[in-house]
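Structures for review follow.
Every read-out reported here was derived from the displayed coordinates using simple, explicitly stated rules and does not represent laboratory data. Please read these numbers as outputs of a predicted model, since none were measured by experiment. Cβ atoms are built from the backbone, for glycine too; each structure is taken alone.
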Structure I
Amino acid sequence: MLFKTHIAIAFLFGLLSISFLNPHNQILFIVLVMFGGLLPDIDHPKSKIGKYTPIAFLFEHRGFFHSFLVIPVIVVLLYFVFDLPSFAVPIAIGYISHLTSDAVTKEGIMPLHPISRKRINGMIRTGGILEFFIFVSVVILSGYLLLHS
């Protein structure tokens, strides 16, 4: 999916999560969810986040960083190594939003990479009309939730 769709979906995941988790700082929570929603594309040299890191040149796109196995690694790093426990959950939520949305695209994801190269994929073409419809629907739903919360 495109950058704007990942941002919109992560924002929606963040809004839905706030009601369950009741974070102390809701704005920071949403920002971290949205950052987590972009983080898997660190492995793509032309992505908004990947073009600033050498990681994009070391890993295949939609490989290791598009695996659900990365999420526990990120949580452990944030929680224990960097002592940022309040960052771990929202970034993980955003990461999950990215992986689930990419899983429904034709390119799909390898959810257990590097253990397995089996792909989960759907029928949505990245940048296509269905993705645009999803983007608009997510933005409308997010707006509705913001106005009625």
Structure II
Amino acid sequence: MAQVGDVNLFQDLNGGDISVVDGVVGMTGGFGVAAYLALFGGNELDEGGDDTTFQWWGNVDEVDPSKRYRSETQFLLKSLPQTSANLLALEEAALRDLEFFTTEKIANSIEVVASIPALNLLSLAITIRADGDESNFKFTENWKANE
């Protein structure tokens, strides 16, 4: 059986996961996996700035900056306290992490809305528009700065 698309990597409260049914890895299309990896696929210690000391090892040989995972969103969840005042910083970080969708002309626009659904959790509602189509994703992640 031929499998097409990306491995269906999805986010849960324990990190990334995949589904396997009867020994077959689940596959998917669309922007969801790329968005998840951009937000949470780097190194938690990488602040996303000029310092590349803690960037994800897969970035070392990548010459195209738009294809490097820096995951500033993931870093901020580990370093900022959970307050409503920090939601804007997380929205802006998520937009920077997802910026490759627009700079590489994969999508026309991206919107991110951050909220706090419960203690120690962050919810990111993401809308990606591409040539008239709209993809919506919601990621709920542990706010690790409080651990």
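Kindly point out which one of I, II the value 1.3 was derived from, the read-out being distance in nm of label points 7 Å out along Cα→Cβ at positions 3 and 131.
That value comes from structure I.
Taking relative contact order in percent (Cα under 8 Å, 6 or more apart) from the coordinates of each of I, II, which one would give 29?
Answer by label: I.
When distance in nm of label points 7 Å out along Cα→Cβ at positions 43 and 99 is compared over structures I, II, which one is greatest?
Comparing I, II by distance in nm of label points 7 Å out along Cα→Cβ at positions 43 and 99, the maximum is at II.
Determine which structure produced the value -6000 for helix-only ellipticity at 222 nm (-39500 (n - 2.57) for each DSSP H run of 4 or more, over all residues; to 500), calculated from the coordinates; the candidates are I, II.
Derived from the structure labelled II.
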